[in-house]
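Dropping the structures in below, format is structure tokens.
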Structure I
Amino acid sequence: MAFIDLLKKGNKSSGIAAAGNAFLTVIKGIAAFVSGSGTMLATTLHSAADATNQGFVFIGSALAEKEPTKRFPAGFGRVVNLFVLIAVVVVSIMAYETVLKGWELIQHPKPSTNIWLNIGILAVAVIIDGFVLIKAMKEILKETRAEVTGGSLIASALKNVSLAAPPTRLVFYEDIIATFGALLALVAVVLSHFTGFYLLDGIGTLLIGLLLIGIALKIGYENTIGLIGVAAPKTVEDRIASLILSQSDVVDINKMRILQEGRKYHVESYIELKKGFSLAEADDIKFLVRDLVLADPDVDDVTLGIIESDDKQSWEIAPQDQK
């Protein structure tokens, strides 16, 4: 029952994406088997890789929500980075197989059959992958508390994707490739059939494989540094600093370190208070500031130290960054 409760806290984007890609893997696989299309096989492998990855990532994002224990006092936030790296291995294997298949079809081009079956299933793939991509973009905006700017959901998502949770970033990048790959496969299948230039089938397969390699490298790098431990983005740092400095008795931040753990942040800071407080009063202010920062849904843990003001301003935030 506890595991079911954890699953309910898993990343929604990856859960939806895993289900959608599992369905696409089945129908694409049937079409690839019936038609013999290399491009259709490549996009089948792509969907299989995506379904596996996103299933892994969904489970990882749920496990990352486990409460800290005595043995693991920092919590389980980085578990999601580990699961994403496992997913990257799966993507890399699928990419390798896809590139090999594409190269084989370029060397030995051959026609595929059941053209309308392929077209119909690829059209369904574009619709489903596009739906998942839109959901991922909306999730990015929700997680980063951003709004659609300039009337473009895509532009806003691209602008804020680096601040989103690792699972959401994975789904976003993978489904950009998945949607584009399905469109590419559709074009390759149609052109190779109606022009008789069957080499296009192999070229389309090869390009999908190369796209998979690119996304594996990008996601692998981002989650490797996340697994090591990476500082919070500047926008998050400024948001936390604004919360701390919003308390009237806090005059400055002497030092602050914010470490990203999965999609949560651990805050460590020394804050400077106005002069003249007793130790008991200073403690009360510290706990007030701690609770204020912990109220931020992205913050998992706060450690604060208090010192008397040195009359030197160490921390400043630009007015536009204060929220």
Structure II
Amino acid sequence: MTSPAAITATGLMKSYGDKKVLDGLDLHIAEGTVFALLGPNGAGKTTTVQILSTLIPADAGEVRVAGHHLTREADAVRAAIGVTGQFSAVDNLLTAEENLTLMADLHHLDRREGRRRAAGLLRRFDLTDVAKKPASTCSGGMRRKLDLAMTLVGAPRVIFLDEPTTGLDPCSRRTMWEIIRGLVADEGVTIFLTTQYLEEADQLADRIAVLDHGRLVAEGTAEELKRRIPGGHIQLRFADLGVLDAAATRFGAGTRDEETLTLRVPSDGSVLTLRAVLDILEAASIEAESLTMHTPDLDDVFLTLTGNSAEEAVR
């Protein structure tokens, strides 16, 4: 059975003058999942987030977010979503606690409920020790956590995270990943994530879409996308040259390396292909000392589909 959709978009279009930023974008994002949108700079990722979060209008297309029509029920959409942009919305002159209570006031929560939510989020994000300190004195990782905590004050069902870990050190980035996983697993929140870190999409996303020049050029799970890219193989290592020769005669498409006593057999990464290789070895009574699977990573996917490596895309 198909999961209910948190976000649907059909034929989404957006241009600025002669520049077409989105060119017929279609999306279907299930509730309680993490959806990652990848693409080089200028592909239209931030524009997509801005449209879906009601910040700018689309030129054409139909969109529903959290069950509400994007334009006819814009207030209901805004009540159901939270947005954490590329740049922190934290007020440096306020303390961490004051930033959260300010958001509570903006959501028209009464004073008692606002303080309760602020205290709960400070504990949840491990910010209690800096609650009374100006946000300007917090580390980059703490400020990013505070930024996300502010988004959660309104208890959104759909959260847009536009490159949420840009500039964070690896430890802080992984802390953010755990927080994002917890939002989905514990509360059933839907996350719409844009990121330039392909490892981030690989770690977090249930589904990944690659956007290039305003069009989706691929969509699927991380593993599905990797299997679409050539270069995957199974590497077999043998005890001696005689066994390698025997194996090589049975895999016509294999590439042998006599120095390392290995044979590379093309593979799409599927269980069926692995089973077929093992069956051939067993039928010929050939024993491999080791077997390793090699599949393209998301950087290979990104490069093949957009013509840019991930590192080039952020320059």
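One table, with the values for the structure above:
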{"read-out": "Winner on mean count of other Cβ atoms within 10 Å over residues 68-75 once structures I, II are ranked, highest first", "value": "II"}
{"read-out": "Source structure (of I, II) for volume of the Cα convex hull per residue in Å³, for residues 188-275 alone, computed value 159", "value": "II"}
{"read-out": "Structure responsible for 21, 10, 4, with semi-axes √(5λ) of the Cα gyration tensor in Å, for residues 172-211 alone calculated and labels I, II on offer", "value": "I"}
{"read-out": "Structure from which 0.30 was derived, FRET efficiency 1/(1 + (r/R0)^6) of positions 76 and 140 (r between Cβ atoms, R0 = 30 Å, to 0.05), options I, II", "value": "II"}
{"read-out": "Structure with the greatest value (metric mean count of other Cβ atoms within 10 Å over residues 180-187, set I, II)", "value": "I"}
{"read-out": "Structure from which -23000 was derived, helix-only ellipticity at 222 nm (-39500 (n - 2.57) for each DSSP H run of 4 or more, over all residues; to 500), options I, II", "value": "I"}
{"read-out": "At a computed 0.35 (FRET efficiency 1/(1 + (r/R0)^6) of positions 84 and 204 (r between Cβ atoms, R0 = 25 Å, to 0.05)), which of I, II", "value": "I"}
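Here, each number is a calculation from the coordinates, and none is a lab measurement. It should be emphasised that the depicted structure is a prediction, and the values quoted were computed from it without experimental measurement. Cβ atoms are built from the backbone, for glycine too; each structure is taken alone.
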